[in-house]
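The structures considered in this document are given below.
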Structure 1
């Protein structure tokens, strides 16, 4: 029954795509193969790192198959506000992403762990591929590479695609030259900050118990660190608590999930997530701290890959 519901769900998503693009039909034929990965608000696309996973994966496919590569990212903000094209001119306007009948293939690959998109695109006769994906497919695309080699590919691809915008450079400038370690935590809904893909909220007693355990673990990490420590989290409640009750640094701003922004959200709210990512990446060392019933996150792991910084998970 679960499998049937999943198939129906994917069919409905594909129907949504066809209905949306039925208003954007074009008869212009592209002479070269091109891959366009989209974050346009048609679906929940995941957080910042989930989006990067999809982008990096399909950029790698475009290189291996010698396709043009584009990113259509304007929801909930234009990506180029924070990250500009570096060695690849990937910007494409939403109006230029059209459906060319018999020449366009739509791929909805959100949370699809089973497929190898390289093989799908390689075998297709389509010339334009419009992609919706939040997955890191590098292990499937380059299955003979070691973990370290895959991380090197991911980092190289990121740097080929992106350079920091002046706006992001300015936001990071006050941290330039600092040496620090980063501690990262993920709560999703546990502290009652917001409802994410999970809905569990701890009782007041359980919150206090968890916060006390985290405080003790953070203090232990700080005591062993050669550098000052910054704490990053998706919980504003935890950040306030740990900032007031331990010797750590906290970056200002309220954490928000990229799929959970209100229409009137300010640019500074979007900046918080991306600022956290680059600050973690620039650390001397990174610890992902997780105590039951907290949740896993790949946010700090991918920041460590991008920044080539030492990373470890602590689960106590």
Structure 2
């Protein structure tokens, strides 16, 4: 069973000059129940719009979306009963205690006092906040605030949890802690999680499947290991100046090249070339470039990562700003 399904989702916004901006252009994908799905994309790619539609905050212009089996437009109340959300920006009242934050949120879901107390105590233990739950939120560290927001998103016992940049701004130690809690949610509670992230290692470590969105379209998805495997055993990154299209055609014709992509930079062009062995093929790649009068300014050889997959499909660096 799929916990999330979309079919040809389109969203258009009117811009300041009256023209329509197409934030989503026919997005179709599915997330299996109990999976962790990471949604990646440059800023402005459509991630926030997609999350807003799936969490019933904004309706699509056309297309369909279902969460936990319910339509996000015609069955909004049913969807909201079954989802939890933590947003990119931390939104907590610094003058309340952690317990008060959770208690007020639980009341919004109509939980009675005994149920509220039980859920709050259980979630505080889950995210290791039991010892500080009666302290004011203003005294919490950034990692503690993130964990409190995670607990708040779980108060309604959701079937599907949306995490928008759940570890943004955290140091590596706190980030690893959040990863541990996310895994526990999937493994112990059976919750389906969809997260957006700008951290490639986060998606590679956590996700069962990854989707890359750019310019409002889902351009590739799959298991992280499968996507990385498509890059070849090694990746040669080559930057320089010259006829990029001619060099790309020449590279693709080489039998040991699994893929070749190139993107314009501020000065010249950057190629990513998947090969069976970087050390063995480096000289041949450079010779191919020189043979097409392409001036090579920089060249590196590395093992492929999910970051290489991202760059190959979007040509963009992941950014936090």
Structure 3
């Protein structure tokens, strides 16, 4: 892997990545083939191994929200159950194929504590069993039904909903912000996108420049998208980067990483939103790779900075562009 710029990656993360790449190369040489089960197990083991601090919360509960034709499971994280706090709906990453509320449980706990928000994490359906747009439909159901859920639970909450997601969950969050605001439904006041997937056409330079060796690789992304888009959908039209910016688009925080192949689409999206008059905060880490929040023990200061940025951003007064 001599072509990689490991010296520019945060040292502890770079050392881990070199070992990971050697293991992956050996697995491929033995004929290893990617499957949804392997992808799901890999993300779960990565997070379980490298996110070792799991804070306690006074209330964590499994619940559900009624969708059009089925119930959508959620996990509710409340840092202060006796208080009426604002709400954050969270959509986890995993390429639309992997991830779950259980895997991302430690991250959601930290978001709830840092932001003083009641977090509702969505157990949306995954591809390839449930391809596009099933996950979006589940997330939309929760956005529209979270208030009724909290009333059923006997939990008071404040208005102004924040929507957040990482990676594929960031793609879904941005998509839903576009769709709902375009429909005149000003439900979302704050949008948080963590190293988001915003261009399903994979047409920007960083996808090729960082195609191999930095955890999220181009071939892996292409495999994810083959699982997700099963019916010859227009991937450009499904990409938030190419959607029109509706009026009153929510103020947005975008976190990006220098060694993430999705870096350039995040950069372009920041500029597109700003050109449309949207209030945008952009936090960029030159020395990080994709999904670094799932590798917290290798970059604890960077992860703390993200949670603090979320807290600061979500405390902003609601602004209209």
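Since every read-out is calculated from the coordinates, none of them should be taken as a lab result. As the structure is a computational prediction, the values presented were derived from the model and not from experiment. Cβ atoms are built from the backbone, for glycine too; each structure is taken alone.
Going by distance in nm of label points 7 Å out along Cα→Cβ at positions 31 and 287, which of structures 1, 2, 3 comes out largest? Spell out each step's value before the answer.
Working: 1: 5.8; 2: 4.9; 3: 4.3.
That would be structure 1.
Consider the structures 1, 2, 3: one of them gives 1.05 for Cα Rg over 2.2 N^0.38 Å as calculated from the coordinates. Say which.
Details: 1: 1.05; 2: 1.15; 3: 0.94.
The structure behind it is 1.
Could you figure out which one of 1, 2, 3 the value 5.6 for distance in nm of label points 7 Å out along Cα→Cβ at positions 71 and 255 was computed from? Of the options listed, only 2 reproduces it. Taking distance in nm of label points 7 Å out along Cα→Cβ at positions 15 and 223 as the criterion, the top structure among 1, 2, 3 is 1, with the largest value.
Here the criterion is distance in nm of label points 7 Å out along Cα→Cβ at positions 143 and 159, and among 1, 2, 3 the highest value is seen for 2.
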